[in-house]
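Each in structure tokens, the structures are laid out below.
All of the numbers you see were taken from the coordinates with simple rules; none came from a lab. What you see is a predicted model, and the numbers here were worked out from it, not measured in a lab. Cβ atoms are built from the backbone, for glycine too; each structure is taken alone.
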Structure P
Amino acid sequence: MQAAGIAVFLLLGTEYAVAQTAPSGSDADLRIEADLLFKRMLAKPNDLEASFRYSEIETKLGDYEAAIGALERMLFYNPNLPRVKLELGLLYFRLRSYEMARSYFNAAVASNDTPQDVRDQVARFVSAIDRAVAENQFAVFAQIGVRYQSNANAGPNSPVVQALGQSALLSNQFQRTPDWNVFAISTVHHFYDFNDQRGDGWESDLAAYYSRQFTVERVNLALAEVSTGPRWGLGDLTGTSIHPYALANAVTLGDSDYLGTLGGGVSLRVPLPFAIELDPGVEYRDLQFRNSADYPTATLQTGHQWIGYALGSGPLPQISGLSWLGRIAFTSDAADYAPYSYRGTSVDVAAPYAFDAPAFARSSADWTLAPYVGFSYTPYMEPDPIVNSSVTRLDRQWRVGATLDMTFLKNVGFAVLIGYLNTQSTIPNYSTKNFIVSGGPTIRF
């Protein structure tokens, strides 16, 4: 489940690349340069080069209104600048002033000599505006594919494990086993806009995942999770909103009921300077596990869970098309069987790079390469006497990999993931390694 979640996080995390190449230098140096350029523009208002450079700097510094003012002055002196109109559309889009953005996008393509790359970008953003202003806004992603894992059943690195504090030889069926599976994953996001000009609405998300193993059928996995709740804009804070929500999920493992969850949470969306968006939140989950023939002690994990988390994203302006995604989470899990209780921390960071699709793809949409790295630190609360009463379990896991998301037609593409997980534990039963390769066609709209 964790690998699938990381894949969706990476495949869906990058939406739009910044059209212009951002200037380099420290913020302090750029502010000094911007002040000098502003004085130059006052003395010579028809200096288009100074105006465009000033706009670039203010965009990087997050002052979109100042950048807009500079670009609109450029159009006053030379109205036939389609790329400037494109930049104005992008800036108004960032400010969620969609009708102003649409007017500049339409103006950018009104001329017969508008470059084709400008037309392609305008088409993408006009489509995004249409979705953003619709009363019912949907975003759907789906993928089917095949996956290979070198350790499909999460078997320990060594067949020698601990039981009742003694060394024991693990049965062959529980030792690490490579396997293939077929999988399907889908996410649906819906937002019903209240049209009150504050961004208020009702937001719902559905995620579903299914995988079927070729050999190790006891790890066949199915998951469905839904969350829903209002999203309210906060006063005059542009783009800032709060989202309380309820959630529920159901999980089967080995084709038997395994887990049911009810809970809820609240998250805050905060746009920051430099096109950074931050989404902190807190979540509660009541976990109800069920025993089965393959997992006769699953109910020992029943309990409740608190999760504090923060998601973040933004551009890395030093390289056009490069951005960052991050997630940090703190989890407190209280299980009915105390040795299964833990408090853990996890961090995941990705650097998606959006670039023009190669000519053979015949697609105007960018391809995205997203390397990622993650780390989890999970100390358990007390020793498990069934395993070793004198050693408390502590897991450290590293995750590295990359996804490549390719588009070949308007909404159809192909995505590949390569990843590696390495878990080191104070209890050898839980030290594992797993190499993962997966790929398959995608669709999004």
Structure Q
Amino acid sequence: MPDITLKRIKDTTLREGEQTPTVYFNSEEKCVIAEMLYKILGNKGYLEIGFTYNPFYKQTVKDVVKHFKDTGIVKARLLSHCRAVRYDIDQSWSCGVWGIVIFMATSKNHLLHKFGGLSFKDAINKISEAIRYAKNKVGFEYVEYSLEDATSLPLKDVILISKIAEESGADAIKIADTKGQTSPEAFKTLIKQLKEKVSVDITVHCHNDRGLAVINTIEGLMGGATGIDVSVLGLGERCGIADLAITLENLESLYGVNTGVDFKGIPELYEYVSAASGIQIPPQHPVVGAFARIHKAGTHQKAVLKKHETYETINWSKYGLKSEYEFGGMQSDELLNRYNLAKELKSKTVQIIRKTSIEKRRPLTSYEVSKIIERITGFPLSPQPQSYDVIAFIKTKQAFDELEFLKKVRMKFTEHKIPIKIRKISGYCDFIVEANHVRNLQVFKDIIFDLAKKGNFEVNLSIVNDEYK
């Protein structure tokens, strides 16, 4: 196993994550997300909850701090994000956060185009002054300096700025691959060489513009960094940053790092953040995606039913999840073993399921499979389905705020712990809301029709379980 020391897991869903296009959290949502993260991340958790130079965002930071105080959570490491100016630092102090992250880039393009031609020397002086002010004058317990766009700088400049930040009193230096432009090998080398020159802890912040955020984060740790920045769903500017669940899963199960994380809380966290942000969980997300645990091919099903590790590398039980199988055009005979059918009947049933699935161009539900078996054997198996797959067809009546509408729908179902998928389409209806394995059908109906009544749309429901005749 590689030599990795992980001291800090800094989640920045509520700061970097809110820089995702279209994402806006209100104070209530931030409080819920922050508390969930605090409970999941444990002793290594740091929460960057926003920035304070904008009055609206400052208020949400204050609200999260107040929520933690009101609920008696006194050990949370709540951080705000600050420019290297006294105003931001003072505003953050007035909010009551435990610590701050001061960011400032010194790369050529940033100095010229963002800071209006500021000299490299003046930039370094601003960084040093801001850190000293925050640490010595204001009195923050934790001050981290973030070297924005660090991977655009020569190594000697990264070392110089980091040493000055350390001498100024920074508790940690964050090296940011702001444009997601570096390779894993180059990033590991950068951190390793920097680590030889500074004694302060190093954190890494990797963007995903080339799809390398997770591996660059891990390579940074292998190079000697001791802290990481992550976010739920990898939310952040443009393509986002390293995904919390994917990064922590790989660190723990692939690299042998004791993260101290409560993995069972991750699925619910992701569902809530998805609802609050309006960003759907990709079905092929390696950890919490809907497809991650579903086996479709018959040869795969047969093997996994005997031993999960045959086609699975992640231990789903630590997330409170389990393997799933698709009844459909490729399924195995073994998937029907639970029904105790004679060999001939099992083979006949599988052929009907495959044919029906291919004709419908979708998998069948367990209830539909039960109805097929009932027809073949003449014996009732399940008078009522244990759960339902439901589709709501939504037709809007006039112009409306689409993003707000979709967020409201997601959040309402999330409150009742009913995961949904929303697809935008054209034609008869505007949106399709899908929910699988709904145990209380009436709750689903009440939610969707109540939303329709209060909103400005019409709804038609289809219970997929009843489609097979």
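Tabulated values for the structure
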{"quantity": "With semi-axes √(5λ) of the Cα gyration tensor in Å, for residues 61-212 alone derived as 27, 18, 15, matching label from P, Q", "calculated": "Q"}
{"quantity": "Source structure (of P, Q) for Cα extents along the principal axes in Å, computed value 84, 53, 42", "calculated": "Q"}
{"quantity": "Given -7000 for helix-only ellipticity at 222 nm (-39500 (n - 2.57) for each DSSP H run of 4 or more, over all residues; to 500), calculated: source structure among P, Q", "calculated": "P"}
{"quantity": "FRET efficiency 1/(1 + (r/R0)^6) of positions 85 and 325 (r between Cβ atoms, R0 = 35 Å, to 0.05) from the coordinates reads 0.70; which among P, Q", "calculated": "P"}
{"quantity": "Origin of the value 4.2, where distance in nm of label points 7 Å out along Cα→Cβ at positions 277 and 349 was derived from one of P, Q", "calculated": "Q"}
{"quantity": "With distance in nm of label points 7 Å out along Cα→Cβ at positions 125 and 317 derived as 1.6, matching label from P, Q", "calculated": "P"}
